[in-house]
Each structure stands twice: as C-alpha cells, then as structure tokens.
1. Assuming 2.4 is distance in nm of label points 7 Å out along Cα→Cβ at positions 143 and 175 as calculated from a single structure, say which of I, II it is.
2. Where is distance in nm of label points 7 Å out along Cα→Cβ at positions 127 and 207 largest, in which of I, II?
3. Starting from the value 65, 44, 28: which structure in I, II was Cα extents along the principal axes in Å calculated from?
4. I, II: which one has helix-only ellipticity at 222 nm (-39500 (n - 2.57) for each DSSP H run of 4 or more, over all residues; to 500), as calculated, at -24000?
5. State the single structure among I, II that was used to calculate mean count of other Cβ atoms within 10 Å over residues 15-22, giving 22.5.
6. Could you figure out which one of I, II the value 16.1 for mean count of other Cβ atoms within 10 Å over residues 159-166 was computed from?
Structure I
Amino acid sequence: MSTAIASRGEITRQMLRGGRRALAAWASAFAALIALYAVIWPSIRGNARWQELFSTLPQTYRAIFTASGQLDLGTPAGYLGIELMGFLGPALIAAYAISTGAAAIAGEEGQGGLEVTLSAPVARGQVLAERTAALVIDLAVVAITAGLALWVFSLAFGMHLGVAAIAAAAAALGIFGFFTGAVAIAVGAATGSTALARGLAALVAVASYLINALAQVTTTVKPTRPLSPFYLLFGNEPLQHGLRSAGALGVLAVSLALVAAGGVVFARRDLA
C-alpha cells in the first residue's frame, strides 16, 4: 500500500476517484444552467423592453449585475455576460473549487487519513502538488463541460457564439476556480482547519467580486480594481472581447504562489 501511494501520480488518481461523483454533479449543474439560459434566450432576443428596463437601473445596480458595468441584452454574448458570467457562473465554480480545495489537505487531516498517506515514503510537497493537480484536472473538466454546453446550445438556439469567445469564457471560469481553490488548499495546508480554509477562501472570492463592483461606483476603491482577480478575468467580458492574457497569467501566478506558500508552512507544521 505504501509503495502504491508513493508512486508518482497515485495521490492525484486517488483524489480524482474519490471526487468523481461530486465532479459529475457540478459539471452537470453547469450544463443544465447554460441550457436554461439558452432556452430563455429566444424570449429575450429582440425584446427592447428588457434592455430599456436595465438601462434605467442606477450605476450601482449595473455594477452588481455585470463585471464591466455595461449592460447589453441585445446580443447572446451580452445576455450571457450578465446572466452567466456576471455572477452565478463564477460563484458556482468558486463554491466547487473551495470545497474541493479545503478537503484536499485539511479535510483529509481532519478525518485522520493524512497520517496514513504520509506514513508512506512520500514527501509532503509531493502530496500537496498532486492534490493541487487533481483540483486543476477537476476544474478543467467543469470548464470544458461549460464550454461544450455553450457551444452545443449556441448552435441549437441560434446564438452564434464563436469558438474563441466560448474558449475565453470557459478559461476565465476555470482560472477563477483555480484561484479560489488555491486559497483553500493553501490555508488548509498551513492550518489543518477545513472551516478556516473554506471561510477565508470564500472571503477572498467575495472580496474580489466586491472590489470590482464598488470600483465602478466609488472613486476610493477604483485604484484597487486591478488587484481583483474577478476584474482581471471577467472585467473584459470574455464572451464579447476575449480574455486578457496578462490578467489571466497574473491570476495564475498568484494562485501558484499561494499554493507554494501554503506548502512551505505545511512542510514545517507538526502534524502529531
């Protein structure tokens, strides 16, 4: 058993096997949500009253509903930018990533399973790296499923979304999920507390969203907007204008740095 655990990639495979049902449920939920929005689109298309209604909303409400502050219900990309990418999509993938990331180290430690894993000839750094790799694979599956659902239902309901736009949206969701999951993994590895890992990761995700929203209406917060991963990934409306490569790479770099920092503390922490 110890030899099996120590073999490269086995820890990742174990985590993937353990979470496959949850992964299937979350991926299906994303596909169903996109299907729902696609079914509603024909009733929104060409309906000037919806656009007029949203156009009369104060800027504060615009900031809450959208990542960029721009409301456009006249195009499929603009409609999905509000309904899917403005809040619910990022919130759902963050919830999945945080729960999975918190369970990766802290969750197993709380259940007493981490001691069994570390009793094998395996370094703590390898455990953390392989659990992080499993999270990345899970998030990639969810993001790809969302992208495929966008493509299929775009064709089915005449939304005419481009493949590049769909890929940009799926990538933005996946990277945001990795950022929030990285916070959960790092905090869990550093403290061993699942509750703290979930709580702090959720706080960071909400703060990222609020900074982007408040920066659109408050000059005091505006200078901090480029620090928000939510803004860096969704502020350019990826379904309409693509993904900012510099912002996406910056969020990825910060995510990896967080995992590495958590790994440093994890390597030194007394697990007895």
Structure II
Amino acid sequence: MISPHLDDAVLSLGAYVADVVRSGEPVEVWTAFTRAPAAGAVPRGLRRFADYRARIAEDGHALELLGAGARRLDLPERVWRTPPARGLGAAFRTPVDATGFEQLGPLEHAVAEALARPGSRLLAPLGIGHHADHLEVAVAALNVALRLGATDRVGFYEDFYALGNGARRRHPVSRDDAGPLWRRVRDAPGWAGPLEGIVLGVTPLVASGPSLSTYVPASSALAWRPTPHPVEPWAQEQQLAAVAQYRSQTPALGGMRQLARIVRRAHRVRGGDLIWSVRPC
C-alpha cells in the first residue's frame, strides 16, 4: 500500500490490511510524505502536524498492531514546500497540470519498484477529497500502471475524505457510485460523528484545481469498478485500535469516539472496505 501520510492507509483500509495479513499474505505500507520540515519553517497553526519523530513512532505502533511492514519514502508534504502554506487550505489546492507535482518522479519510481516484485499487488489512494498529496500519489500510481500495462495488479482505495460523501460526488471516478443527493446525505458515514461530519462536508468546498481525469486523461477511457470487501468485527476493532495509536492526529479528526462511529457506519452502509479496480475498456 502507498500511504500519502502517516495514518492514511490505516484510516482508509486498516480492517482490510488486518484481514489480508491474517490470511497469510505479507503487507507493506510505504508512506510517501515523511520528511520533517526545516526548523522555523512551520507556521504556528500547523506545528502539531510537524513532529515527525512522534508521528513515525505512532505509525510504527499502528502497523505493528495490524501485522504490516513499513517503509518511509522521505518526501516533503505539500504544506512544507514553497510557496509556504497559509493554513491547511493550501493542501487542497492542486497545480494547473501534472508538471506542477514536484514529487511525481520519486513517487512513480517507488510505484515501479513495487510492481517490479514478482507477484506483487499495489494499492494506492484514489485522491478523493482533492488533497494535493493524495492526488499526486494517485496520479503516480495510475501513470505507472498504464505505462507498464499493470492495471490488473493495481487497485485504488477511497481516502478518508470520502466518508463525507460530498467529496465522492466531486471525484471523476467515484461520483457515479455516489448515488442521488438524498442518498449521499442520508448514507454519509461522517454523520455518525456530527462534528467531524461537518468538517468532511466542508472539505470539498475549499478544494481547487484540476481532477484526476485532467492529470491522467487516459483515466476517462478506463472501466472503473468498486468492490466492497466485507469486514469482520475483529478486523474492525483491530483497525480502530491501530487508528488510536495516532495520538497526535486523532484530535484533529474529531477524536476516537467520533472516528470509531464513523468507521463502523462506513463499513455498514458500504458493505465493507471499498477498493476500485481499473481495466482498459
């Protein structure tokens, strides 16, 4: 699995990881953006996200609980790059074209390295929610899958922001699966935790920039299909125990009480963890 940040893979697909590991298949989580910013380069409002020593330790504990291996790619998050971020909103603004993704080359190299392993399968985020880092990873994975003719070995998981449903409706792949407005509102897992549900609902409103289909034009001619992977109660609880390890991050996500409700509701209304497969038409 390619995880943009230290928590994304576990938040999005922790129960699935636990289930795959129990089946005897090894899982590695490669986290892309793990380079600490330079001293003095962190705006006051973002300092809680900049302690990478603590965040990497938390991630290690979480992945150990799931039985997964870990690798960090040591790339810088968008919010620590130039121009300096002014609030978290900067993370949801993407470049006018793919040449503006500064880390696309290293990310594509990592994806190609993973797929070079015989029998390997790769899971990457779909970029729902329009976070620049998530979308950059999605573009890299899709580019390499198409270039190598390896779309049958690459899947895409739904980002945490998809739990608000509004972000699913704006994404060029997931919008056809989001359903009518009344169902999107009724079934949004985020409403299980009302305060975080509001945050998830507002996130699409602050996003700006092109979507996946603009960065990878060939994606519009592909056949995308979501497959729900049922989640057993033990796997769900293992995921929540792993999520709870991210003590520096969970308060910003509404706290564990709300997160637990949201995750349980997501598994219930969506039939488990959703993974998108892609095939040439």
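FYI, it's all coordinate maths here, none of it is from the lab. Since we're looking at a predicted model, the values are computed, not measured. Cβ atoms are built from the backbone, for glycine too; each structure is taken alone.
1. II
2. I
3. Label of the source structure: I.
4. Derived from I, not from the others.
5. Structure II accounts for this read-out.
6. It was calculated from structure I.
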